[in-house]
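Next up, some structures in C-alpha cells.
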Structure I
Amino acid sequence: MALSTNTNFDAKHDVDYKTPMYLVHFDGETTDYCNHRPVSPTNTLKQYLVNISGLSQTVTPEEGKASISGVKVTIQDYSDDITALLATDTYFFHRRKTVIKAGYHGMTETDMLTIFTGWVTGMKLTADAVSYEFDITDPQKWLQRKVFRNATEGAPVRVSGNPINILLSVLMSTGTPGTNGTHDYLDAENGLGLSSDYINVTDLESIRDRYYPGDSHYMRFSITDKIKASDFVYTEILKVINAYPKIDGQGKFSIKPFTPNIAEGTTQSVTEANVIGIPSWDANLSALINEVFFNYDYDGSDFESETDCIDGTSVDNRGPGKKPLEIKSKGLHSSHSPGSVNGRAVHIIESRAAKVFGRFATPPTKIKAKCFFNRWLTEAGDIVPFTNSLLPDIAAGTRGYAAQNMEVVNRQVNWKEGYVTLELLDTGFDKPTNYGLIGETSSKIGSMKIS
C-alpha cells in the first residue's frame, strides 16, 4: 500500500501548488540540513541541502528480490561547516545512521514523512569543490555478510520450522539466546545479530500468522557450508514462499507476500488527470513464463526430487518463454517429521506455480507513466487502479482502461524537478482466481501439467 500519511500532511499534499521540503538528520547530531525550514524543528537547522536523488524501487516478486537504489544527498560545505563536522567523528560518518524526511513548505517537522532511513556508505566532494555528496544505503547491505559460518559436512547446522521464524532467527540471533528477543536462539556464527532497530519484527510475525501459519510451509535445512545471508534469505526463503523484501521509511526490514491485497489500506490511482503526456504501452511478450521447475528433497549434496510445472495451454499456443523459472529449495521436503506435514512440499509447489502462471503465462502488458509529483506516495509493490482512455486493452479488444488494478514494479522519483515515473504490469489482479490456493488433492490447475 502507499505510504501512510497524517491529516495535516494530506492537507498540504492535496493542494495544487506546493513547494517540496526535505530534511536530513545524521544520528547523534543536533543540527539538521534542509532546503526549506519546517515549522517547529526538532534541531538547529542549516539550509545547506542542495539536492536529493535516487530512491528508485524495483521489485522482482517471482525471484524473491527487491532493490532500492539508495539515496544521494548533496550538502553545501558553507564556511567549511561540513568539513568540520566530519572531523568530529573518528570514522568520518562512515556507517552513520541517516534519516531523510519529506513534506511541504509551511509544514511542521512532526507532520513530515520519514521516507528513508539508511547508513552513510560513500562520500565525495562535488566537481565544483563546493559540496559533499553522501551515499545513503538501505539496511539490505547487512545481508552481504555470511551466516552459518562454522557449518561443515562433518558438522552440519540444522534448522527447521516455519520459514518466517527461520528468517527471523537468521537475522537476529546473537549467540546468547533471548538477548535480542524470542527469535534469538541460534549460535552467533549462524546469524547476523541485527537488532529490532533494523527488523520490523511485529510486521513479519503478522505476515507469518496470516499467510504462512503454523506448519503450513514447514522447512528443514541441513547446512554444510557458510552462505551469504542474502542468498539464503532471497533464494531459500522468499523465492520459495512467493514473497520479496521491503524496507520501510524507518529503515526496517520486512517482507511482502505477493498477493492481491486490494481491500487493504489506500492506494493512489493513476489517471489522465495526474499523468504527464501519454504513457508508453508494451505488450511485453518477453515476460512470458509458462514453465516452473522445482528441485527439492535436498540430501546434503544433491536434490533427490524434481517437479516440472507447465502451463500446457500457454506452451501450446505461445511456445516456451525465454527461460523457465527455476526454484531450488533445500528446505522443502516431501517427507517430514512431524508427520502432519508429509507431502506439504508438493502442495506448496503447486500453489507457487499457479500464482506464477496467473501472472505470466499470458504476458502482462507493461505501461510506463510519468506522473505529477503528488504520486510519490505510491511505492513499488503497490497495486494501483489505472485509468486511461487512449491505451488499448487488448484482452477486451477495446481502447481504454477503467480503474484496472495494476502492479507497480518500478518507481522513480525526481525529488528536485518534481515528477514520478511508474512502471505498471497488468498482471491479473482483477482476476482473483489466478491467486487461489491449491486444494489438498489437486494435481493440476486448468491445463497446468505436473510431472
Structure II
Amino acid sequence: MPRFGQFVLTFIELAFLSALVLATRCANYQDVFVYGNAYFVDADCYSRMTRVRMCEAEPGLIVRHAFENFPQGTIPHTTAPLDYLILGLSFLLKPFTTQALDFAGAFVSPLLALLGSWLLWWWSRRMKFRYRWVMLSLYAISPILVHGTELGRPDHQSLSILLVAIAICAEWSFQEVRAINASSDGIRESRIALRSRGWAMISAAAWALAIWVSAYEPLVLFLIVIVLMLVFGGKNASHNDVATAKCRRAGWISFAAIIAIALLIERRIPSLSIFHSNAIFENWSRTIGELAHVSPTNAIWLRWCGYLLLVAPFLIWMSIKAGRDCAPGGRALPISVLLIATYFLTIWQARWAYFFVLIFALALPALLAPIKSPAAVWIAFVLSIFPILRDWDERLWPNETQLAARVERRTESMQLRELTLNLQSRDVHPFLAP
C-alpha cells in the first residue's frame, strides 16, 4: 500500500477507535456535569479529590495519613502517583476553565483509557495479530472496563489498568523477540538483544509503577507472571538463556529502583485491609460492590465479555493442541493462565473483573488465531456481543424507573454539594458522611 494510503488508513483507525473509547467512557456526562459543576461517580472519588486539593495547597505533599475515620485517621491504600497525575492535568486545563481541578478529576480516567487504546492499537499492529480489532472492540465497549475508566471516576483502577496492560504487552513482546533470537543466525543478534532489553525494561518499569499505584491486584498479577516465567522458562531452556538473563538484568534494576523510590516517597506500607476479618470490616465490605462474590452462573459475565466467554475454554484447548500456547509461535506469555487465574479471582471479588476482561481482550487475537476464516470469526464476534449491546441499550435509553432513579441521584448530588459548602469551616469538626 502506498505511504499516503497507509497514513489515511492509520488516521481512520485511530479516529474510529478514539471516538468509540471516548463515547463509551463519557456516556454518563449528563450525570457528571450538572449546571456547570462536576459531580463524581463514587463517594471515594471525593476522597481522592480531597487528597489532590491538599497536594495543590501544599505542593510536594504526600498524603500518608488520611482524614477519614476522625479522630484517629486511617492509613489509606491510595498512593501519590494518581494524586499528582490529576494535579498535573489540572495545570493543562487552567487556561480553559475556572474549575480545572474538578475537570481534571473528571477527565483523567477517560484519557487514561484513550492512551490504553492507542497502546493496544500500536502493539497489536506490531504483533501482526489477524483479529486485533476483536480485542480493540471489546476493550472499547466492555461495560466493566468502561466503569473502571469512565468520566467522573478518578480512581486508581484506571491507572492500574493502563500500567498492567503495558506490562503484559511488553512481556509478551519480550517473549516473541526471545523466540526470534533463538532461531537467528547470529547476524541480527545485537539488534534483537537491544529490542529484548528494551521490552524487558518497559515490562519491569510498568509492573513497578502499577504496584506503586496499588499493591494489590498488580502485585498478585506480577507474582503470577514471575511463576509463569520460571515454569515456562525452565521448560524452554536453551543456549540463549544467558543472553535472556542479561536482558532481564536491566529490567530488574529498573524495577528495584522504582520500588525503592516508591518506598522512599510514600514511607509506609499501603494498608491491605482487604484481608482483614474483623466484624466491622466484614459488615462494611457487604456494602461494597467491588468486594462481592460473582457466581459463575451470574449473567453479568456475558454483559462484560459477550458469548465468546462461553467458548473460551474450547479456544484455549484448541490453541494448546495446535502447539501455540495461546500465542503465535507458541513462545509468548501464556496468557491463558493469567486469564484462568483472574477468572477465579473475580469469582472471589468483583474488583478483579477489570483485569479479567482486560486479559480476556488481550488473549482473544491469540485464542482465535487457529481459526482461518475471518468471516466466521467476525460473524461470531458480532453475535457474541449482543449481551453487551443490551447493557448499553439499557444505559443509553433507560426505562421510566431507571430514569427517575438517575434524576433522583443527580438531585441528591446537587443538594449534598450545597450542604458541604455550608459545612466549610476553619475549625476541624467530625461529620458523618452519607
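Read-outs: derived from the displayed coordinates by stated rules, not from any lab. Note that the coordinates shown come from a computational prediction; the quantities given were computed from them, not determined experimentally. Cβ atoms are built from the backbone, for glycine too; each structure is taken alone.
When you work out mean count of other Cβ atoms within 10 Å over residues 30-37 for each of the structures I, II, which one comes out largest?
By mean count of other Cβ atoms within 10 Å over residues 30-37, the leading structure of I, II is I.
Hey, semi-axes √(5λ) of the Cα gyration tensor in Å, for residues 86-309 alone derived from one of I, II reads 33, 22, 22; which structure? Please list the in-between numbers first.
Values: I: 35, 28, 19; II: 33, 22, 22.
This value belongs to structure II.
Assuming 0.05 is FRET efficiency 1/(1 + (r/R0)^6) of positions 62 and 366 (r between Cβ atoms, R0 = 25 Å, to 0.05) as calculated from a single structure, say which of I, II it is. Intermediate results must be reported in sequence, preceding the final value.
Details: I: 0.95; II: 0.05.
Computing FRET efficiency 1/(1 + (r/R0)^6) of positions 62 and 366 (r between Cβ atoms, R0 = 25 Å, to 0.05) on every structure in I, II gives 0.05 only for II.
Among I, II, considering only distance in nm of label points 7 Å out along Cα→Cβ at positions 110 and 134, which has the greatest calculated value? Display every interim value, and only then the final one.
On the way: I: 2.5; II: 3.0.
Going through I, II one by one, distance in nm of label points 7 Å out along Cα→Cβ at positions 110 and 134 peaks for structure II.
Given a value of -23000 for helix-only ellipticity at 222 nm (-39500 (n - 2.57) for each DSSP H run of 4 or more, over all residues; to 500), point me to the structure among I, II it was derived from.
Details: I: -3500; II: -23000.
Computing helix-only ellipticity at 222 nm (-39500 (n - 2.57) for each DSSP H run of 4 or more, over all residues; to 500) on every structure in I, II gives -23000 only for II.
Assuming 38, 27, 22 is semi-axes √(5λ) of the Cα gyration tensor in Å as calculated from a single structure, say which of I, II it is. Could the numbers behind the result be given before it?
Values: I: 40, 31, 17; II: 38, 27, 22.
It must be structure II, since only it matches.
The value 0.45 for FRET efficiency 1/(1 + (r/R0)^6) of positions 78 and 318 (r between Cβ atoms, R0 = 41 Å, to 0.05) was derived from one model only; which of I, II is it?
Computing FRET efficiency 1/(1 + (r/R0)^6) of positions 78 and 318 (r between Cβ atoms, R0 = 41 Å, to 0.05) on every structure in I, II gives 0.45 only for II.
Check the numbers for distance in nm of label points 7 Å out along Cα→Cβ at positions 6 and 70 across I, II and tell me which is largest.
II
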